[in-house]
Structure 1
Amino acid sequence: MYPETTPGSIRPDAAMTEDDAAVEARRIIADAYRPTAYRDDTPPPAYGTAPPVVQPGRPPMSQGATDASVLMLAGGTATAMVGGTAAVLMYLSQFADPLVCGLVFGAPTALVLALARLATRAKPAPDVHHHYEGPVYQDRRNLHTRTTGVWAKTNNHQ
């Protein structure tokens, strides 16, 4: 009528002995305190589908932002060098005019910055090539947008 019982399990119609009751109590307590979650502490693989992990050092950013930050660091370093050289020369000479030193040491920096700005504006526009498969419809309309008023109202005209 009842399936085979394993050692330590109690049939519902049988009376429990003290030993069986102790075993059953330990089983119930063990079941109650069993962890409900599991943390896998194995390290993730170095390749494959693992998500990227931020590395120490510079934070992740686009190539343009990286180039701009390197340019800013280089400009700051150059400015500090020029200013430090001017300060040391004024201190050592004890009679250098700060205005003259500012003009002499500031002119190359201003010239380099002006040339760098000209060089960035002189770059030709990049060629854009699109490759499509299948029928393509290109909409080349120009849209003129004007937003006016305290409560913004946008009018789009073609």
Structure 2
Amino acid sequence: MARSSAQLVAAIRQTADRLARGANYQWGHMGSCNCGHLAQTLTQLDKGHIHGAAMWRHGDWSEQLRDYCPQSGLPMDEIIDQMLAWGLTKDDLAHLERLSDAKVIEALPPNRRYLKHNLRDDVVLYLSTWAALLELDLVQLPSLQGIDAEAMTGVKV
């Protein structure tokens, strides 16, 4: 899973909030889908720019991630570079596109574990849960290093 940071957690939450407030969502559009919305947040590029970058090569986000080459100079690879620089992995992005990370699914309420990858509400739930898991990593990290996490954050671990 992603390298957790407060900035990444905030960006994922911002993406979930934007979608929950009704931002244009279209799973088949490279700039308005699950990864496309997170890409908008992380890169500050608009959906049209992201979609256009993806058209230089064939395939959806999963195929783009599989063919990703940091030295290619292709616009989509540069977008993926920026996303990876936030601490994400290619697997994180592939899972986001399909709402399929087992750790995120396991953290969902039992009656909500069967998500549809192209339903806005399911994407919002997945992003919110993923952000909470990453935030939990941030809170637990100090305690793993022998620092009193509760004293630092006020959160009991």
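All of the numbers you see were taken from the coordinates with simple rules; none came from a lab. Note that the coordinates shown come from a computational prediction; the quantities given were computed from them, not determined experimentally. Cβ atoms are built from the backbone, for glycine too; each structure is taken alone.
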helix-only ellipticity at 222 nm (-39500 (n - 2.57) for each DSSP H run of 4 or more, over all residues; to 500) from the coordinates reads -15500; which among 1, 2 = 1
Relative contact order in percent (Cα under 8 Å, 6 or more apart) from the coordinates reads 29; which among 1, 2 = 2
If FRET efficiency 1/(1 + (r/R0)^6) of positions 33 and 57 (r between Cβ atoms, R0 = 41 Å, to 0.05) is calculated for 1, 2, the one returning 1.00 is structure 2
One of 1, 2 was used to compute distance in nm of label points 7 Å out along Cα→Cβ at positions 105 and 137, and the answer was 6.6. Which one was it?
-> 1
Work out which structure the value 0.05 belongs to, where FRET efficiency 1/(1 + (r/R0)^6) of positions 41 and 89 (r between Cβ atoms, R0 = 35 Å, to 0.05) was derived from one of 1, 2.
-> 1
Answer label among 1, 2 for the case where Rg and Dmax of the Cα atoms in Å, calculated from the coordinates, equals 16.1, 51 = 2
